[in-house]
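Peer 1: See the structures that follow.
Since every read-out is calculated from the coordinates, none of them should be taken as a lab result. Bear in mind that the values here come from a model prediction, so they are computed numbers and not experimental data.
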Structure I
Amino acid sequence: MDVDISVQRGFVYFTIGITFFTSLFLGLKYVLRKVTGVTKGGNVDKTNYNLPYFALLEICNSLVSLIQSLVASSVGILIVSSCYNDVMHERNWLCNRYAWVIVAYLLYDTACMYLVHSYKHKQDQVSKSHRERVISFFRKNQMMMIHHIILPLVLFPVTISLRRGLGDFFLGCFYLVELSTPFTNLRSILSTATKVPGFMWLMAFS
């Protein structure tokens with residue numbers, strides 16, 4: 001399999017990534033809504049899970065992030081294990097391909113975070129214009145948005161072309177940074193769930 005890929009092929013991986021992460025989020029949302037009875041209005045049925053709709057969306061997004069981080073870490077392990085003999089010149093076919101998938105994930109995650117933000121602050125933003133809502137979102141998530149902007153605009157071009165095929169090993173090490181993300185996601189999920197009476201029991205026995 002060719003190590004380097006064309007931009008056209010890269011967009012194929014980008015499209016696959018967008019489709020996968022979006023479908024996973026929608027699937028998780030569907031299952032959780034069915035189990036808990038949560039509606040867009042934030043009401044619940046007789047299941048007694050007093051879970052706000054934005055919290056359900058937040059849990060779904062955290063689960064998607066957890067899965068992405070596990071995949072990225074696995075990709076990192078495969079790259080590092082295949083390139084450690086010559087850290088500058090050995091190549092792995094996953095490097096550039098997964099870079100396109102990560103850009104797709106960052107785009108998905110930004111849109112999903114905005115969706116959560118919109119429902120979480122719905123009452124506060126009734127009188128605001130769309131532009132004001134977007135600005136409010138960026139202000140409340142400054143560090144995460146800087147991360148989501150720098151990676152596609154700076155590190156992605158370096159990964160795809162500017163490094164000229166050198167250092168796949170170090171790119172694999174960069175993917176391994178995601179190893180800590182599942183724990184962050186679990187903390188976020190548990191933090192949300194513990195605020196909801198009965199919801200922890202649902203998670204424990206599902």
Structure II
Amino acid sequence: MVDRVSVTAEGGAGGRPPNRPGGGAMRIHRHFPYPANQMYVVVLHRELKPMRVYRLNVSYDAAIEDELLGFFRSSYTLQRERRYLAVTQFSPIHARKAFPCFDEPVYKATFSLALRHDPQYTSLSNMPVESSSLADEDGWVTNRFARTPRMSTYYLAWAVCNFTYKETQTDSGVTVSSLQREMLLLRLVGESAAD
């Protein structure tokens with residue numbers, strides 16, 4: 001659910017300064033969901049100009065799903081105890097269930113991700129953890145991951161789980177992590193989106 005939307009003119013392309021005339025906040029006429037096309041529409045009071053850079057900021061809330069698409073919760077039983085994990089399945093067009101995005105394979109972006117969770121769990125993503133901090137008020141951990149290369153949304157992945165894992169590197173320097181619990185093996189392979 002979208003809470004707040006803003007659009008800002010950042011300036012021109014090619015390194016022109018952002019504080020040129022016409023920069024700053026742009027008035028939004030209205031914004032609304034368009035469920036028939038799985039889109040969210042933002043209507044501005046004026047047209048966007050070519051060769052300018054605009055920033056779209058969206059504040060939103062998204063639920064962890066129970067179906068096996070988007071960002072979802074799953075569970076398994078270990079020694080008669082139910083255990084939970086939260087993982088993603090964005091291919092082909094389910095990233096939009098987790099966050100607002102241009103969720104079509106032709107569009108590419110970089111992603112900066114931070115995951116906050118109980119310290120008894122591990123968080124993983126496409127990229128290595130850049131920093132980790134422990135919150136004083138609730139004791140939860142926040143892991144911030146390195147920015148991804150340019151890639152389609154369906155390549156983005158993350159997991160919060162209590163699996164054990166091992167890491168190794170291929171001859172070409174790609175880190176491969178194997179996560180496992182009894183009789184289950186998941187492989188997360190970091191892919192460079194060179195397209």
Structure III
Amino acid sequence: MQPDPGAHGGIRALSTADLGEPLTLRLVRHASTAVTGRVPSGGDEVGPQLSPSGLSEARALSLPSTGVLLSSPMLRARQTAEALGLPSRVAPDWAELRLGDWNGLSYREIAARWPQEYAQWRESAAARPPGGESVLDLQSRIADAVARLRSEHAGRSVVVVTHTGPIRAAVASALDAGPAAFWRLRIDPASVTTLRYWADGGVEVAAVNAAATPFPSP
């Protein structure tokens with residue numbers, strides 16, 4: 001039985017029609033760096049490497065042996081993917097939200113140097129950091145990335161090692177939630193979020209911010 005979207009606000013009764021296997025999309029947040037949770041690192045640069053504890057987190061991840069493994073181009077995501085010991089390829093669309101001039105600064109520094117722009121960014125999903133992306137920009141980028149996966153890998157298992165922002169964007173879209181939902185989702189390092197997409201457009205949020213092991217089964 002799978003979710004069936006229909007025409008009434010994206011929800012209708014469950015269908016028993018045989019639509020085949022869904023695309024099972026597992027979104028893994030990269031493991032910890034030395035600055036995780038303290039200094040935002042956007043998708044503008046390669047960014048920090050994993051810390052020793054982060055490498056341990058990455059090695060503890062358990063993945064299915066088959067399927068497609070993609071990684072954000074950020075160093076911390078690529079190192080997490082490499083620790084899995086499976087072939088992977090870089091997918092630039094899954095980079096973190098681009099922070100422009102704010103990249104690598106603490107939120108306190110950003111608020112001190114750009115008080116008006118920072119206040120607008122906190123209040124509006126359309127506001128952009130200088131030289132960066134808005135939340136709406138990120139949501140559009142991730143919606144396009146998911147659409148490509150649904151077209152190219154229907155019925156398969158896909159793992160993407162990525163970041164908090166893209167995972168929040170994907171979950172908010174799957175729930176058909178507004179921009180406010182983006183900031184209300186907690187996504188821990190080395191956690192797993194699982195989404196499923198059926199051929200008729202049905203979508204299921206199977207797990208959010210789950211522990212790394214065991215991996216949710218399809």
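Peer 1: 0 is what came out when helix-only ellipticity at 222 nm (-39500 (n - 2.57) for each DSSP H run of 4 or more, over all residues; to 500) was calculated for one structure; which of I, II, III is it?
Peer 2: II
Peer 1: When mean projected area of the Cα convex hull in nm², for residues 93-148 alone is calculated, the result is 4.2; to which of the structures I, II, III does this value belong?
Peer 2: Answer by label: I.
Peer 1: Tell me which of I, II, III gives 14.9 when you compute mean projected area of the Cα convex hull in nm².
Peer 2: Answer for the origin of the read-out: II.
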